[in-house]
Each structure stands twice: as structure tokens, then as C-alpha cells.
Structure I
Amino acid sequence: MKKLLFFIALIFLLNSSDAAAQCNSENLSSQCIPKLAAGFNFLKSYKIDGDNGTKEKVEYSYVFLKGTQYMINICAPSQPTDGIIVSLFDGNRNKVASSKLNDQYISAIAFPCNATGVYYIQYTFEKSSSYCGGSALGFKR
């Protein structure tokens, strides 16, 4: 009987530690929406879940329109970005913007689109403690 109780307690402890380590990227994405700069209209939110470091990147695509300025921001549970870097690639996979500048992480990038097409929004992790975040995409003309 004692072994059974010990086994049940062990399972409970393991499950509760898993729950504490889960990423709440949905909540962080929602927090990013009001943080878009003045004049930018919200388009889409993105979940950034690096699965506790097992994923090296999280990527999405979106069609950007020529003559439109876009903003992508990052929200993390700790520090401004917690080592999450957003990079923007054009349809030919050329990097056109990044939130890592001179070994510093910034929480948002703005991109004036000069060519309509599919762009790739890629989130990578560098020295991240949580591998978890949220992001919002906004535009203005």
C-alpha cells in the first residue's frame, strides 16, 4: 500500500512540474497586440513555442504588400525578449530584417515593404531561458 501511495505521489509531482514548465504562448501573443506602435493596425498574432529548447526555430509565412510598412514585436515571460530573435526573409529566403542588432536584442522590428510577395517570419532562440513567447504583426500605409 505504501508503495502504491508513493507511486501515485511521484506521478502527481512529475505531472505538476510538467505543467509549470509549459509555454503559455497564447497569453503572450495576446499581450503583444496592444504593444504595437501607434498608427499600426493589428493583423495577426503568433505563438512562439520552442518546446523547452527542442525546437531551434519557429516559422510562419505571410503575404506582404508593396507600399505598406509592417511591424513585428516580441513578448516574452521574462526580460524584454528572453533571447528570442525575429528575422524576416523575403520569398527568395534573403534576410531583410532582424531584431538582433550589434549583439543586442530589440523587441520589435519595422519593415517597409518594397515588393509584394510571401515573406517568412522566423523566430530563433539565443540564450533563452524559457523558449517561449508571443508576437504580433501590424501594418500601416
Structure II
Amino acid sequence: MNDKVESLARARALRSEQKRRAVEDAIATLHSRNEAITFSSVAETANVSRAYLYNNFKEQISGERQETRNDRETIDGVVVPKRTHDESRNIEAALRNKIDRLKEELGDVRKENARLKNALEKERGRSEHFRKIWIDSYQQKNGRPPEEQ
């Protein structure tokens, strides 16, 4: 029975060491990819739970996290804070939705603009009609066209 206990203890120590190495490798991988280090990103990369990280690596990841939060990167000449992959996807999705809404709004504005242009042309036509009537009546009354000013 003592052999079984020792065997279980060795297996547990081996699993613990594998998890620890996986977490350390995950942090190194995230560093090499220049990605933000968060509990979620490390947990996903190392394939461990966030609870495990909070219980065993809280100080280390918190320190790394604070360092990467202060990191900035330049995108198209604009300096922005580094984002995790998930944060970037969420931002990208939000921007795509905004673009779609703006395209829809632009279509509505263009329709309204076309409607107003059409109404303006109608009013110009009516105005020209009444102008011609006025000129004709002036000529009949005075025998000459009105003077241009």
C-alpha cells in the first residue's frame, strides 16, 4: 500500500510540474508573440484553469499583466494599448457593426438627398413657369420686356 501512495504522490508531483512548465511556456510564448498577458490568455495557451493560475501564479501574472497593460503598439501611425486576441476580436466586431450601421444610414441619407433634389427641381420648374407668365403679362401691359437688373 505504501508503494501506491508513493506512486500517486510522484504522479501528482509530475502533473504539477507539467502544469507549471506549461504556464511558464505559455507566458514565454505570449511574450514572443507580443500579446498581452492576462489570466485568460495564459490559461488558454497553457490549457489550465484560471483558478489554477490565481492559486499558483497570481503575483507573477499580475506583474506581467501590469507590464503589458502599459505596453503600447503603433497601428497605422497611431499609438494604442496592446490588446489580447479576444479583445481585438471584440473591438473588430463592434467596428464592423458600426460600419454596417453607418452604411445603412448613408443609404438613407442618399435617398433623402435624391428626394430633396427632385423636389427642388420641381420647384425650380414651377418658379420658371410663373416667371414666364409674369414676363408675358408685363410685355402685354407695357409693350416691352422688363429690364434685367
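Tell me which structure, out of I, II, gives -27500 once helix-only ellipticity at 222 nm (-39500 (n - 2.57) for each DSSP H run of 4 or more, over all residues; to 500) is calculated. Structure of origin is II.
37 is what came out when relative contact order in percent (Cα under 8 Å, 6 or more apart) was calculated for one structure; which of I, II is it? Source structure: I. When log10 I(q)/I(0) by the Debye sum over Cα atoms at q = 0.12, 0.23, 0.24, 0.25 Å⁻¹, for residues 45-124 alone is calculated, the result is -0.64, -1.11, -1.13, -1.16; to which of the structures I, II does this value belong? Going through each structure in turn, the value belongs to II.
12.5 is what came out when mean count of other Cβ atoms within 10 Å over residues 37-44 was calculated for one structure; which of I, II is it? That value comes from structure I. For mean projected area of the Cα convex hull in nm², the calculated result is 9.9, so let me know which of I, II that is. Matching structure: I.
Throughout, read-outs are computed from the coordinates displayed, never taken from laboratory work. Computed from a predicted model, the values in this text were never measured in an experiment. Cβ atoms are built from the backbone, for glycine too; each structure is taken alone.
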